[in-house]
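Alright, structures below, take your time with them.
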Structure P
Amino acid sequence: MLALGVEATFGPKELVESLLFVAAEPVDVRELAKTLALPADAIEAVLEQLVVEYRSRGIRLLRHNDQVQLVTAPEAAAAVARFLGLQTVAPRLSNAALETLAIVAYKQPITRSGMEAIRGVDCSGAVRTLLQRGLIVEVGRLQVAGRPVLYGTTEEFLKHFGLPSVAHLPQLAAAEGPTPELASSQDA
C-alpha cells in the first residue's frame with residue numbers, strides 16, 4: 001500500500017484526485033507516481049476511473065500526452081464565465097478555421113501543404129488564426145527538402161472541445177491513409 005503515513009487511510013484514487021485538485025497547472029503522470037510511491041500503471045488505472053466518474057459531473061479530467069489536469073465541464077462554461085465575471089468570449093472560429101482544425105486534429109502531425117491538399121484552398125489565414133488562439137502548435141519539421149513545419153493540436157484545443165485526449169475524438173466514417181508528404185517521407 002502507500003507508504004505515506006496518515007494518507008494510508010485514503011486510496012490511490014482519492015490521493016490522485018486531491019493532488020490534481022490543488023495543482024494550478026497540468027501534472028505529469030510520472031510526478032503523480034513518484035509523489036505517491038506507486039507504479040505508473042496504477043496511476044493510469046486511477047486516471048481511467050476518474051475519467052469515467054467525471055463524465056456526468058461538473059469537472060473533467062483533461063489529458064494531453066503525459067499531462068493531466070482537472071478542468072470544468074464544457075457544459076458549465078457559461079455559468080463559470082458569469083461567476084468569474086468574464087464578459088467577452090473569443091469570437092467563434094470561421095468555417096475555414098474549423099475545417100482546418102479538424103484536419104489537424106485527425107491527421108496530426110501535418111504540414112500546411114497537407115492541409116491545403118485536403119481542403120483544396122490556401123490555409124495560411126486559418127493556420128494563423130489557430131496558432132493565435134493556441135489551438136494548434138508547431139510540433140516539428142518534416143525531414144524532406146525545405147523542412148516544412150508540422151502542426152498538431154494543443155492542450156487548449158482539448159480544453160476548448162472538452163476532450164480528455166485526442167484519442168477521444170469521434171471516429172471518422174471513412175478513415176483515410178497518411179497525408180501525401182508523410183507517406184512519401186515514410187517511403188524514403
Structure Q
Amino acid sequence: MKIIRIGQNKYNFCALYIPSGSPSHVYEAVFVFLQNNLTHSDNTYIFGDFNIKAITGTVYNLDVSNNILEIFQEFMDFNGYVLYNNIKNFQDRTLDLVISSENNFRNIVVNRDFLPFVNEDIYHPSLEININIERSITPKNTEIVTRLNYKKADFLTFSERVRDMNWDAVLEEKFDVDKAVLNFYDKLE
C-alpha cells in the first residue's frame with residue numbers, strides 16, 4: 001500500500017495478491033485490513049489478483065452460493081467501490097481486479113495490453129491501466145515581488161547584444177544623457 005500526495009490530495013494505491021484456493025477467513029482479513037487502513041475512498045485504487053472465480057468482467061455471479069463472494073460484495077458496497085476491469089481470461093473469468101470509487105468512472109480506463117513486459121499467464125491477461133488524476137496547483141506564496149531577479153537573466157544573449165552593438169549610434173546623443181540612455185535601451189531590445 002502506498003499513499004501519494006498530488007497537490008492538496010492524497011491518493012491510496014494498493015496492490016495485492018490472494019492465492020488461489022485461499023479460505024474465506026483470508027479474504028475477510030484482507031478486507032478488514034483494507035477497511036482499517038485506507039482513507040478517502042474516492043481517492044483509493046486497489047489492483048490485484050483476487051482469484052475469485054465467480055467474477056466475470058465487472059459482474060459478480062451472485063447466483064453462486066459463495067462465502068468469499070459475499071465478503072467481497074459487502075466490502076465493495078460498504079465503501080462504494082466498483083470494478084473497472086472488464087478483461088476476461090480464457091475461462092471467461094476476471095481474476096485480476098481494478099477497484100475504485102464509482103466517482104472515478106471517467107478517470108480509469110483498463111485495456112488489454114498486447115505488448116506485456118513478461119510472458120503472459122493464460123489465467124491473467126496483461127492489463128494496461130490508465131488513471132487520469134487532475135492536479136490543482138495552488139501557489140505557496142501569493143505575495144507580489146517587486147524587486148528584480150537578475151539570477152533569471154539571459155546573460156549570454158545580453159553579452160552578445162552588447163558586443164555586437166554599434167556604439168557610435170548609441171552615443172550620437174552624447175550631450176543629452178536621457179536620450180543616450182533611451183537609445184541604449186532601444187538597442188538592447
Structure R
Amino acid sequence: MPSFPPPPPTADFNNFTADFNNITADFNNFTADFNNITADFNNLNADFNNLTADFNNFTSDFNNFTADFNNFTADFNNFTADFNNFTADFNNFTADFNNFTADFNNFTADFNNLTADFNNFTADFNNFTADFNNLTADFYNLTADFNNFTSDFNNINADFNNLNADFNNLTADFKHNNTRYR
C-alpha cells in the first residue's frame with residue numbers, strides 16, 4: 001500500500017486558496033478592463049472615421065468656397081470694368097446712347113452673376129463654418145476617447161501588476177508547501 005504525505009496544514013491551504021481567489025478576481029478585472037479598452041478603441045476608431053469624413057467635407061466645402069471666391073473676384077473685376085465703361089459711356093451719353101445701353105445690360109448681367117456668386121459664397125462659408133464646428137466637436141470627442149483609452153490602459157496595467165504579484169505569492173506558497181511536505 002503506497003504511503004501518501006500528510007495533507008498540508010489548514011493555514012497553508014487557506015493561503016493557497018486565498019491567493020488563487022485573488023488571481024481569479026484579478027483575472028476577471030483584467031478581462032473587464034480589456035473589454036473596456038477594446039470598446040474605447042472602437043469608439044476612438046469611429047470618432048477618427050467621423051473626423052476623417054468631416055475633414056473631407058470641410059476640404060470639399062473649402063474648395064467650393066475657393067472656387068466661388070475666385071468667381072466672385074472675377075465677376076467683381078468684370079463689374080468694376082463694366083462700371084467704368086458705364087461711367088465713360090454716360091459722359092458721352094448723347095452720342096453713345098446705344099453703347100451705354102449695351103454696357104448697362106452687361107453691367108446688369110454681371111451684377112446678377114455677382115449676386116449669385118455672393119449667395120454661393122455665403123452658403124459655402126456657412127457650410128465651411130458648420131464643418132469646422134463638426135471638426136472641432138469630433139476632435140474633442142477624439143480627445144475624450146483617447147483619455148478614456150489611456151485611463152483604461154493604466155487600469156489594465158495595474159491589474160496586470162496585481163495579477164503578477166498574486167501569481168508570485170502563489171508560486172512562493174507552492175514552493176514553501178512543496179519544500180515543507182516532501
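No lab work stands behind these numbers, since they all come straight from the coordinates. Remember, it's a predicted structure, so these values are computed and weren't measured experimentally. Cβ atoms are built from the backbone, for glycine too; each structure is taken alone.
For distance in nm of label points 7 Å out along Cα→Cβ at positions 46 and 102, find whichever of P, Q, R sits highest and give me its label.
R
Out of P, Q, R, which one gives 8.1 for mean projected area of the Cα convex hull in nm², for residues 54-157 alone as computed from the coordinates? Only one of P, Q, R returns 8.1 for mean projected area of the Cα convex hull in nm², for residues 54-157 alone, namely P.
Going by distance in nm of label points 7 Å out along Cα→Cβ at positions 30 and 126, which of structures P, Q, R comes out largest? Intermediate results must be reported in sequence, preceding the final value.
On the way: P: 3.6; Q: 2.4; R: 5.7.
Of structures P, Q, R, the maximum of distance in nm of label points 7 Å out along Cα→Cβ at positions 30 and 126 occurs in R.
In terms of volume of the Cα convex hull per residue in Å³, the structure with the greatest value among P, Q, R is Q.
Tell me which structure, out of P, Q, R, gives -13500 once helix-only ellipticity at 222 nm (-39500 (n - 2.57) for each DSSP H run of 4 or more, over all residues; to 500) is calculated. Please list the in-between numbers first.
On the way: P: -13500; Q: -8500; R: -35000.
So the calculation was done on P.
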